[in-house]
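Below you'll find a set of structures to go through.
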Structure I
Amino acid sequence: MTQPTPKVALVIGASRGIGRQVAIDLSKAGYTVVVSAKSTSDDDGTKSFPPDPNSRDSTITTVAREITELHGGKALAIPVDVQHIESIEALISTTISKLGHIDTVIYNSGAIWWGPVSTTPLKRFQLLQRINPEGLYKLIQTLLPVFESQGWCARVVVVSPPIYSRFFRGKTAYAIGKVGMSVLTKGLAMEWEAQGRKEMAITSIWPAAAIRSGATEGVELRDLRSPTIFSDAILAMLEAPTKVVNGLLDTDEDFLRRHKGVTDFSGYALVPGSTPRRIMPAEFPDLTVKEQDDEGDKRDSANLRAKL
């Protein structure tokens, strides 16, 4: 009897922290995982293994080794710099040539700068946009022909937040990019729905409470959750029907509560007995309007330009 082909998950931004945990837990769920980010390393035998998952010693090389040697999974480390389209194209082509297909994509790559406009240099703003929304956009456009060749059957999960005004406060430059990623999730989901792509879904996920990672260095441990809550939520999203998750902007906690029936999140606390503070609102605004289905004078700039 022929064994089913393992699903392939591409995790971008998988060298440490949340991305590393997602890659490991996808492998435990039976996926062959492509571990991708900028950081690689040579194993000269002088460093302890496995390294601190939130340190610079944790790279795609060590994460792939963790998956294969410590967890008995299958993994392939392929470097990528999402600032450059050539690097993204090489990542996708290498993945296809070695593994044949891509079923799931997790975009966890991201640059962080929290501060007001007055203290955010233009170069920093540009870097945020190149890595966050532009990197995602380049990846999606590179993947569309792959999805088409596979019969339009795949899942994309983006690390970006639900859209609400408080998120902008004190970090405008960062919010522009991250909310832009959520807009891409909403817009692409509408396109796939209009095109009848019933087996395609793109979803955005964000932590409801702070998670231990490089981004939360300096935060008290009692205020942090384990990154396993994030990977558990992503796995639940991948198992959910496409109509449930396509275009959804949600948090890890809220999705697990509504769709997996989880009511006790104490097991995710880093410090037993602590209750990490929820950093996200209890409810989010509905982005739809009464005229939601009115497309007005619908135009396609590509078609208009072709006629000129």
Structure II
Amino acid sequence: MELRQLRYFVRIVELGSMGRAALDLNMVQSALSQQISRLEGELSTRLLQRTSKGTVPTEAGLAFFREAQLTLRHAEQAARAAQQARLSGTVSVGLAPTTASVLGVPLMRAMRERYPDVRLHMVESLSGHLSNMLNARQLDLAVLFDTQPARRWSVLPLLDERLFLIRSAHGGASTLPATLPRRLRLVQLQAEPLILPTGPHGLRSRIDAAFAAAKLLPHVAMEIDSLAMLMDAVNAGLGSTLQPWAAVGRYPDANERFGLVELSDAPASRPAALCSVSDDELSPAALAARVVLADCARTLVQSGAWVGATLA
């Protein structure tokens, strides 16, 4: 008797249909039926019967179902205990300020839940600084927007973030209409006073390239390399900025505090990748943290909690 046979049997009973269970398990129905026949043969008793309403357990099957559920729970607990017991050490993870505002706390919670013996070292800095730290082996993992220096890295495309024009809700120095449109084009931003990070920053280089391709010159009112200070300036109405939605992720009242408009032309999005030193340099704890980070990002995007993001 195999654990997978127990999983197959339990799923059939839970869904009440051999066909639905086969779809859920990503199996061919005939293969699933064959596994159940082998299980019944080993037990020398009929576990399931087909009716007009679907597939239901026999009396023996119902008794077996309860014990099979318990066995599967015990197997999962045993696997979890083994994983947690063997993983320890320290993992260094670098996140840009925008990414940290959305991903930071969910990642810390997930690591504490899955691997409580692993010490997480979190670093928040600009993407360019994180690249240098990764190259210097000061980080195990980092979510980066520019993977050009990635010759020695392991790179996993993670997600794409749409960019928005963000300004104070009361307008301030903005030249745009009081009632913002649903979308804006770069040509409409020529006179808008923009507050942006400096040139070496990955986002700024994409913005400058997009304006240059459109043969436009942005009106850069200020350059600030701190997201907190930059958003304080935007909140004070000193200008607008071009950022992903995550830039306002730390504001519970973002909808009342800021006005956001999606850009309809380049740079319409910013790609983010999960980068690490080469796999043979990563500890088991770092390899596990990489999986957890990717899982957290996927969950946030699929649940809609990471506004404007789509999985790569």
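Rule-based calculations on the coordinates, nothing more; no lab input. Everything numeric in this text was worked out from a predicted model, so none of it was measured. Cβ atoms are built from the backbone, for glycine too; each structure is taken alone.
For the read-out FRET efficiency 1/(1 + (r/R0)^6) of positions 140 and 196 (r between Cβ atoms, R0 = 30 Å, to 0.05), a value of 0.50 was computed from one structure; give its label from I, II. The correct label is II. Matching task: 16 is the computed value of relative contact order in percent (Cα under 8 Å, 6 or more apart). Pick the structure from I, II. Traced to structure I. Figure out for me which of the structures I, II the number 4.6 belongs to, where distance in nm of label points 7 Å out along Cα→Cβ at positions 116 and 300 was derived from the coordinates. Clearly, the read-out refers to I. Tell me which of I, II gives -14000 when you compute helix-only ellipticity at 222 nm (-39500 (n - 2.57) for each DSSP H run of 4 or more, over all residues; to 500). The read-out comes from structure II. Here distance in nm of label points 7 Å out along Cα→Cβ at positions 28 and 228 was derived from just one of the structures I, II, and that gives 0.6; the source is I.
Work out which structure the value 1.13 belongs to, where Rg/Rh (Cα atoms, Kirkwood Rh) was derived from one of I, II. Only one of I, II returns 1.13 for Rg/Rh (Cα atoms, Kirkwood Rh), namely II.
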